[in-house]
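Bear in mind these aren't lab numbers, they're just calculated from the coordinates by the rules spelled out. This structure is a prediction, so every number in the text was calculated from the model and none was measured. Cβ atoms are built from the backbone, for glycine too; each structure is taken alone.
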Structure 1
Amino acid sequence: MARRRNRRPVVPNAGPGLDRFKAEVMRREGYAADPARPDAVKYEVAKTLGVPLQEGNNGRLTTEQAGKVGGQIGGTMVREMIRMAQEELLKKQ
C-alpha cells in the first residue's frame, strides 16, 4: 500500500516563502527558475538529468527517476539552508 505524504509546511503560511526560496536557490544553480512558478523548475532539472518528466500524469516514471529530480532540488535547498544556518552561528560568536 502506498503511503501518502503530507506536503504542507510545518509552519502555517510558509509555503510561498519556501517557493521563493526554491526558485532563488535553483536560479543560483543555473536553472531558469521563474519566481511566479517555482515548481516549474522541476521540468528543467528533469530534462538535464534525462528524466522524461512532463506536466500531467507521470505514472510511467520509476521511483528512481522521480527521486533523482526531487533529490536534486531538495538536496540543493537543504545544503543552502545548512550554509545559511552556519553563517548565522558564526555571526553570533
Structure 2
Amino acid sequence: MKENYSYPIDLSWSTAEMTVVLSFLNQVEKYYEQKVEVTVFKENYEAFKKVVPSKMQEKQIGRSFEEASGYSIYQAVKEVGASGKKFVSHQ
C-alpha cells in the first residue's frame, strides 16, 4: 500500500455520491489490508455502480485508484465475487 494517496473523485458528484464511492473504495482497501464481509462488499459495489454505471468510467476510476494505492478494484470485485465464503481477504 502506498502512503498518503488521493481518491479518484469526480467533482460533479453530489456529496452523497462521493460518500458512496469512497465507501466502496474503503471496502477495496479493507479487502487488501484485512478482510471484508462478502455481502457488505457486494452491497457497496452495487451502490458504487449506481453512481458509476459506465464500464469505461469504472475502468478509469480503477486505473487511477490502482496507480495511487496499488489496489485493483477489478481484482477485488472478481475475487470477492468468486468467493463462497462469508468473509474474504486478498492472499
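Can you spot which of 1, 2 the value 12.4, 37 was calculated from, given it is Rg and Dmax of the Cα atoms in Å?
Numbers: 1: 15.1, 51; 2: 12.4, 37.
Comparing all candidates, it corresponds to 2.
A value of 0.8 was derived for distance in nm of label points 7 Å out along Cα→Cβ at positions 25 and 41; which structure in 1, 2 was it taken from? Please list the in-between numbers first.
Working: 1: 0.8; 2: 1.9.
This figure was derived from 1.
Determine which structure produced the value 21 for relative contact order in percent (Cα under 8 Å, 6 or more apart), calculated from the coordinates; the candidates are 1, 2. Of the options listed, only 1 reproduces it.
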